[in-house]
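Throughout, read-outs are computed from the coordinates displayed, never taken from laboratory work. As the structure is a computational prediction, the values presented were derived from the model and not from experiment. Cβ atoms are built from the backbone, for glycine too; each structure is taken alone.
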Structure I
Amino acid sequence: MSQLVEMKCTPVSKSDSPLDDAQINRYQAEVPAWNLIQVEGEQRLQRQYQFKNFAEALSYANLVGRLAEAENHHPALLVEWGKVTVTWWTHAIHGLHLNDFIMAARSDQAYTVAA
């Protein structure tokens, strides 16, 4: 499992800069199942997780929600029958921060427990 899961999220201010391409590539290597996407000009991390039914998908989304609350860093969650799409980015800087990769790794770890 990625070393990212052991890290803690840090507060981010609007004066912080998003990660550059080299940093993104370095961290993405630790969470290779995540896709880089662009939404409204912002880079984001996104992954879809598969489940047997809606109840399992909802349970996983709630687990990710609890992890997000514990770190005060919140994703976009889309819950559908048999799947959950998780999208991480840092709103304050309109892009990606180390926190997003930490939470992506934790989302993956939670999936190994939930699936």
Structure II
Amino acid sequence: MMRFTKDHEWVDLVGDTATIGITAYAAEQLGDVVFVELPEAGKVIKTGEAMAVVESVKAASDVFAPISGEVTAANGELGENPQTVNDQPEKSGWFVKIKVADPDEVEGLMDRAAYEIFLAGL
């Protein structure tokens, strides 16, 4: 079940583990991604806090945690191939996997249909 934020992050929850990344819209707005800084496994992130940094040819941008939890894995592939964020933002370009603190936080996010409507209004 993939959910989305107004800040253009996505969350894919499977069991109590959520994979988090940025949406295709966000990747397109950033331009060519040249560097991604991710948190280490074990770091506890809280909703709304900066959890990663994405640098593109245009700018550096913070990525905010859409939900709270403990980072269980960071996508090391992005260190070698940051362009994966542009090529497959909602698949191989994921940023982190976290053990979710409160599954209800995910329920409060937009589903794809609601996100598409939100994008249409931008």
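Numbers for the structure displayed
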{"item": "Structure with the greatest value (metric distance in nm of label points 7 Å out along Cα→Cβ at positions 29 and 69, set I, II)", "result": "I"}
{"item": "Test item: Rg and Dmax of the Cα atoms in Å calculated as 13.5, 43, pick one of I, II", "result": "I"}
{"item": "Label whose coordinates, when helix-only ellipticity at 222 nm (-39500 (n - 2.57) for each DSSP H run of 4 or more, over all residues; to 500) is calculated, return -5000 (choices I, II)", "result": "II"}
{"item": "For 36 (relative contact order in percent (Cα under 8 Å, 6 or more apart), calculated) the corresponding structure among I, II", "result": "I"}
{"item": "Which of I, II yields 4.7 [distance in nm of label points 7 Å out along Cα→Cβ at positions 21 and 53, calculated]", "result": "I"}
{"item": "Comparison of I, II by mean count of other Cβ atoms within 10 Å over residues 5-12 - largest value held by", "result": "II"}
